[in-house]
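Structures incoming, each one as C-alpha cells.
Read the figures in this text as sums done on the coordinates, not as results from a lab. Note that the structure is a prediction, hence the values are computed from the model and not measured. Cβ atoms are built from the backbone, for glycine too; each structure is taken alone.
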Structure P
Amino acid sequence: MESLNSILLTRLTRFNLSELAELYKRAGSATAVIEHKRDIREILPEASTHLIQALKDIDSLREWAEQELEYDRLHNIEPICMNDERYPQRLKECPDAPILLYYLGNADLNNRHVINIIGTRHCTTYGQDIIRSFVRELKHFAQMYSSSVDWLTE
C-alpha cells in the first residue's frame, strides 16, 4: 500500500517538490499523508493551497497509480519509498529528494562508492564512446552505477 500511495503522491502537480518531501518526512509515510489529506495543515502548517487542493483530488489518480504499480510488478521494477531502509540515505538528506525511486537490478543503494552518470538528451557518438570508456575503467572501483536517463540514448 505504501508503494501505491507513494506513486499517487508523485503524480501531484503545481507545487514545490521540496514541500511534498517535507510533508512526507513529517507524516512519516505516503500512507499517512493520504490518510490525512483533508487536514494536511495539522502535519504541515505552511502547506500551500495548491498542495492542499491537489491532495483533496488525489483519488482521481488512483486507477492510474494501480496500473503503474502493476506494470512495475510485471517488469520486475521495484519502487523504493523514502521510508524504506533501501532508500539512499544521502539522497534522503536533500530537501527536494524524490519520495519514490524506481529500481531494477541488484545493488546496495547505500553503498559508499557510487558513481552517477547523468546524460544529455542529445548525446553525440563521441560522448557515447567517452562514457563507455569511462565506465569500462571505473567498473573495477565502484559496485554500482546509476543513470537518470536511458543508457547512452539520451
Structure Q
Amino acid sequence: MILGIGNDLIDIRRIEQTLDRFGDRFINRVFTETERKKSDKRLLRAASYAKRFASKEACSKALGTGFRKGVFWCDMGVTNLPSGKPTMALTGGALKRLKDLTPDGMTAQIDLTITDDFPLAQAIVIISALPEIRIDGRTPELISTTAPSVVTAEE
C-alpha cells in the first residue's frame, strides 16, 4: 500500500551558488554527516549535494508535511544499500511522522530514485507499507533506518 509519493526537481547551479555563498553553514544545516562525507569526495560535488537536497524535498512531500510539524532537513539522509541502491534514513520528527503514517501491523518501506543531467537534479520518493515482520511471535518496535529501504525493527 502506498502511503506517500513525493518528487523534486532542482537546478544544480542553484546549489552550486549556495555552496559558494554559504559554504559549511549551509552544508551543516541541511546534510547529515554521511551525506557530507560522500558528497565532498565527489568530482561533481554540487550535483551530489543537489541530488541529496532534492531527495530530502521529495521525502518531506511523501511524508505529507514538507519541512513543518517537527520535520527538519537533517532528520532525513540519503544512504545506500550494499547493492548501491539509494534510500532514505529517517530520524527525529521525520521518523515520528513516518510511524504516524504507517498503519498498525505494517512496516514502512522508502524507495528513492535520484538522477541528474546538468543543470537539473531530480528525486522521487515512494513510501509504502508492507506487512510487519514478527520475531518469535512478537512485533518489534520501529526505530530509525539502519538497514536502509525498510524502517528496521529492534526489540
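Points worth noting:
- Of the structures P, Q, the one that 0.99 was derived from, the read-out being Rg/Rh (Cα atoms, Kirkwood Rh): Q
- Looking at relative contact order in percent (Cα under 8 Å, 6 or more apart) over structures P, Q, structure Q comes out largest.
- FRET efficiency 1/(1 + (r/R0)^6) of positions 65 and 89 (r between Cβ atoms, R0 = 25 Å, to 0.05) - highest-scoring structure of P, Q: Q
- With respect to distance in nm of label points 7 Å out along Cα→Cβ at positions 9 and 33, the largest value across structures P, Q is given by Q.
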